[in-house]
Structure 1
């Protein structure tokens, strides 16, 4: 392998590991904030500055999850004598 390719692969690996670390850290902070909410205890000092932003993110993500579970209701009506193209189209949605 060429040196450029090795350097690029190493850089991509390091970036990926850094992102994974940040995601794990954020998840642990979210769980700590949720635990404090459940037990009605005070946040630790290291989380107090970030607590508001983390809580807003948790609430926003919960709203998005609620929206994802609602499936749209589709209503297809046909006439008394539907055309040959309309019958298969209506059957797709039933």
Structure 2
């Protein structure tokens, strides 16, 4: 069951990362169109895509400690992204 959860989570992260990289216009209305916003989305798109790809070796090794460490790191990345996105959404736009 844990393996299935990690596989699903890795696929979801890869999809979100791909969306942030290839379709930033989906997110730009939320935070405003600026070079800083593009850079923000691009940076987290790469991080999410790398986190999704990093899930593959974690799944192949099937070590519980490694799986839990992977989930912890990915949850921290998503937490940081969520805080930064909410801060950008609440900031006044020019």
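Where does the value 6.7 come from, among 1, 2, when distance in nm of label points 7 Å out along Cα→Cβ at positions 28 and 84 is the thing being computed?
On the way: 1: 6.7; 2: 1.9.
Traced to structure 1.
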query = Which structure, out of 1, 2, was helix-only ellipticity at 222 nm (-39500 (n - 2.57) for each DSSP H run of 4 or more, over all residues; to 500) calculated from, if the result is -29000?
reply = 2
key: Rg and Dmax of the Cα atoms in Å from the coordinates reads 14.7, 49; which among 1, 2   = 2
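Between structures 1, 2, where is FRET efficiency 1/(1 + (r/R0)^6) of positions 36 and 76 (r between Cβ atoms, R0 = 30 Å, to 0.05) highest?
Sorting by FRET efficiency 1/(1 + (r/R0)^6) of positions 36 and 76 (r between Cβ atoms, R0 = 30 Å, to 0.05) in descending order puts 2 first.
Bear in mind that the values in this text are calculations on the coordinates, not laboratory data. Computed from a prediction, not measured in an experiment: that's the story for all the values here. Cβ atoms are built from the backbone, for glycine too; each structure is taken alone.
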